[in-house]
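Values in this text are rule-based calculations from the coordinates and carry no lab data. Since the structure is predicted, the reported quantities are computational estimates derived from the model, not experimental observations. Cβ atoms are built from the backbone, for glycine too; each structure is taken alone.
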Structure I
Amino acid sequence: MINNKIKTIKTGGFTLVEVIIGVALMLIVFSGIFGAYRLSLKVVGLSKDKVVATAIANSQIEKIRNLPYASVGTLGAVLPQVSGTLDRMATETLDGENFTITTSVEYVIDPADGTGASDPCNWDYKSVSVIVYWSGPYAGSVAISTIVAPKSVVEETQTCLAQPGGVLTVTVFDSHGLIVATPLISIYNIGGSIFYGSATPTTGIYSFPLAAGTYRVVVTKDGYTTARSYGTNEIATPNTLNPTVLVNGNVPISLSIDRVSQVFVTAISPTGQDNFADSFDDQTKLSILSGTRVVSGSLTLAGPPYGGSGFAISNAIAPSNLVSWNSFNFSGNLPPSTGAKYQILYFDGSNWNPVPDLDLGGNSAGFTVSPIDLSGLNISIYSQLKIKSILSSTDSTATPSVLNWQIIWTTNSGVPIPGASFHMQGNINLGKDSSGQYVYKFVNDYVTDGSGQLTLQNIEGDSYNFSPTATSTLTLIGSNPSPQPITVPVNSTVAINLYLRASNTLLVSAQDDQTLAPVFSATAELKNGSGYDKTQYTDQKGQTYFSPLSAGSYTLLIHAGGYNSYSGSVQVSGQSVKLINLHQIQ
């Protein structure tokens, strides 16, 4: 019996997804190959151009070495550059590529054979530098340098006769009198518009060959301060006068630089605000519970059943930096047949008793309406307080509840002042003006940022005085460190607090109306009809400080993520405070 098996063959093409994936993989592979190809072209191109440029530079160096010593120099050069027969810049084309050749020749003063009058000619030898540049898609450069020395004393002497001049020896040291290695010493004309040359001596001392004349010397170094000489047209009597070089003379000049420092400045109001708050998440902020309990974020009578009364007393509130008490706030629920009263207690040296009505009217009977003004309490008598709540109910099925309470006070720990302008002046002077007054090296005005702070970089080690700017309405009442002037050591980081007061200010505090927690980074906009409009952000304490202000009425707008916005008016007069309770969006 023969079984015939039939084989079914399925034919078909690729799906669209398969085609897209295949094309993408091919692009990735070929892009890598193309990138490698381009890189190889660049390497080959650079290598070729570099070989050609090196050959050109070597050819120029050999040409210079074969010139008479007197001819080694560039056309029209002035000291410290050497005058000679060479072009400072030339072009050459090889293999279709354009190359630019620059040649620089400078005299070198070697102290080994003396300097100034002890050396008949200070132009001891010549330093030659040749740089060849090329442009195009793979631009680059090659530099080669060499030294060319005279064959005899006669040749050396002839260079001094051909380019007569003198020596300017610059010494760079720090505030301890120690030599600063590798400073950048630059020589300019007295106006600073013509550059004659520079050096970075490892010894911190360098002698420049210069034509007769007066020069400006500038000394810099990364991470260091800057120093320079001055002319009498800038400062009537400068401490460091622009040096004048005479033919065959040797003029010494010393300049001091040092490592820079960093200064963090914070502008702070003389007073701030703090508080004690309890939203009854637990009973850790309560010292006594009698017939009461904490449950589900509220303080209630113990039960059920709830009939009768009970009380609760907070922990002691004893601020260490108290300036004045401000207010007592509370909120709760009172079902029918229930009641809640609040008292403020103080410590009389032996016991905690209610503040007498003479100092806090209505306290003995108990308060039922929030808020309560505490600003009249004498802090020398009432330096610490407690809150007492008395709850009652005549219905065994109902209890009053306290949702939160809070006491707010003013502290001497101020809050940062955004946009505060201040003046900063150092004690190092550059000389005296025509009136005999000192001209100080560091004099600047600054403005703090949105957080009330400012970081100052590259500050010279010195003693500094701070004050409000000439146009500021703020008054500086103190600083930390104190007293002024404040010393900023060399190569240091110093934090400085400036305590500034204005005639009219506004401290805004934003908090959650249920938990009484501060609302961080809320946007607070304060404006009036006279053109004042400023937006700031609350800090981690939920506070922001507007200063200085004019007395009057303002509109305050507050926005915070997850909260309903606030808009209302506020009256500013003196040191004003505004507490805003924000309600979370459900």
Structure II
Amino acid sequence: MHWQTELNDSFTWLLTTLFWLSLGLFCTALLLRKTPFGEKFWLISQPCVNNSHLIKTLGLILLLLVFILLEVRISVLNSFFYNGLYSSLQDKKADAFWFFALLNAMLVGFKIIHSILNYLVRQVFEIRWLEKMNEQMLERWLQNKNYYRIKYEKDLPDNIDQRIEQDAKEFVTGTVDLLDGMIGALVSIIEFTIILWGLSGLLSLFGIEIPKGAVFFIYIFIITATTLSVWIGYPLIKLNYAKEKYAGNYRYSLIRVRDNAESIAFYDGEKQEHIHLKTKFNAIIENRWAIVRRMLGLDGFNTGVTQFAMILPLMLQAPRFFAGLATLGDMHQTVQAFNRLMRALSFFRLFYEQFTLYQARLNRLYDFMLRLDQLDNQQIIQPIECGLGIRLKDFGLKDQHGEVLLQQVNLALNAGDALLIQGPSGAGKTTLLKAIAGIYPFETFGYCERPCNANVLFLPQRPYMPQGTLRQAICYPNIDPHHTDLELYMEKCRLSNYIHALDQENDWQAILSPGELQRVAFIRIFLTKPNIVFLDETTSALDEPTEYILYRKIREKLPNMIVLSIGHRGTLHQFHNKVFDLGICRI
């Protein structure tokens, strides 16, 4: 092999290798589809494959492959140029030395440009993939109220927020790292084995001369080291899976303390919270010590292999150099080829820890996407007819296990009617309200009729306030933030002291008191003007005079609105013309 031949053949080599590599990847993908790993990967990635952007995606992938191959080719040329550089030093040929020095300098400049462009293309690919993946995950999580239904699942996926944000990002980056490293390793193995084969001669071991023995010795050495490394590090897959889970549980527990700080303070619950948080943190520490114990053996083994490999190629080639069969340039190229070959063959050994993390994230994302598939395919029987009012006849509910919760519920509501649902705690008042509103996640039976195209508003006991300005929070989800009557109804609902803060961003869910949050709910009623409103103990935190004013105003302002309320106070009766008591099951 000669440096000039290698340089002239580079373009042909690039096209030929790109063709066979693309074909090999295609065949490998078909084979992997049948494996558990391939099924999981495809379930996660398939929604991101968009036919309208397929050509652009394939173009980016081909460009990434070209840059991977160019990196290998640069290393190959670099080894030949350095061979010429060191050989000219040995022969004391100044002109040849400066010629090869110039070639190396030009190659360095090309490598800098390659590195910059490779980083840019890779980031473009990762960002676009992450955008599509995030959009798909959010869309599927939010559609069909899956975000609400999933919390009733028996095996609830842990830390869904972490799966959508962190696991998705690391999965994309890890996939590109894995393919980059694996393809680079395979191509490097082929190229540098050919180089090493040409540089190797007879290897004498225990009196036995082995042609090209250095190549065989290197392969046996590295494959044995890789196999032992994988065996030592195998338990890290489960340990790293648990690591992500325990960290997410601890983070969630901390968030709960922050979100419920006032209640914890009133209960003097600091000691109990400290015990709970310490338990969660101890699980992280125990898992980390298990990882440390396993990594002690893995890191020690990898370090020993790496250090021994630094001197091994010189030891194998030294007899040929001293016999005058190899030049100084050959020795240097042997070291370069050996190191590159060893790095390529050791890819899975050195990448194994990261691969265990990658596989753990793959499993977590697969579990999440599989659960969404199950929810989408889950047939929930909820017979609903369209009508002018609300009618229930022999209506009933079942829980997630199919057990009957309520039955023989009969009621009729027309425009202007107001129904008060009462009964002992735990009787199913809120569950019935959810079923009528159409957000109950399990089976219902009997006859149910309600207006299908009506403007419906459901207000829970603690109204939700999204992030953003107070104006945006009050007008959630689809009220015009610049509604002309917004300030008027803030005054009517006794929130005029916050008018000056309408355009201030803050955590309004935490700043406003429970009573103030419930007054926000009534502002939403006035601005939305719904045909049907569901009030689930929406005045429980209000004093009776304020409750009286707000109920009177909505009955006067919206006389044709159907109202369904849950409440325990006797003062609510005056605003409702019908009462349904779950304790005695009659109107």
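Compare Kirkwood radius over Cα pairs in Å across structures I, II and report the one with the greatest value. Between I, II, the highest calculated value is found for I. A value of -21500 for helix-only ellipticity at 222 nm (-39500 (n - 2.57) for each DSSP H run of 4 or more, over all residues; to 500), calculated from one of I, II, originates in structure II. Given 10 as the derived value for relative contact order in percent (Cα under 8 Å, 6 or more apart), which of the supplied structures I, II does it correspond to? Label of the source structure: I.
Which structure, out of I, II, was P(r) over Cα pairs in 5 Å bins from 0, in percent, for residues 97-392 alone calculated from, if the result is 1, 4, 8, 10, 9, 7, 5, 4, 3, 2, 2, 2, 3, 4, 5, 6, 6, 6, 5, 4, 2, 1, 0, 0, 0? Matching structure: I.
Sorting I, II by FRET efficiency 1/(1 + (r/R0)^6) of positions 473 and 513 (r between Cβ atoms, R0 = 35 Å, to 0.05) from high to low puts II first, with the largest value. When distance in nm of label points 7 Å out along Cα→Cβ at positions 49 and 257 is computed across structures I, II, the figure 3.3 traces back to I. From I, II, which structure was mean count of other Cβ atoms within 10 Å over residues 385-392 = 21.6 calculated on? Going through each structure in turn, the value belongs to I.
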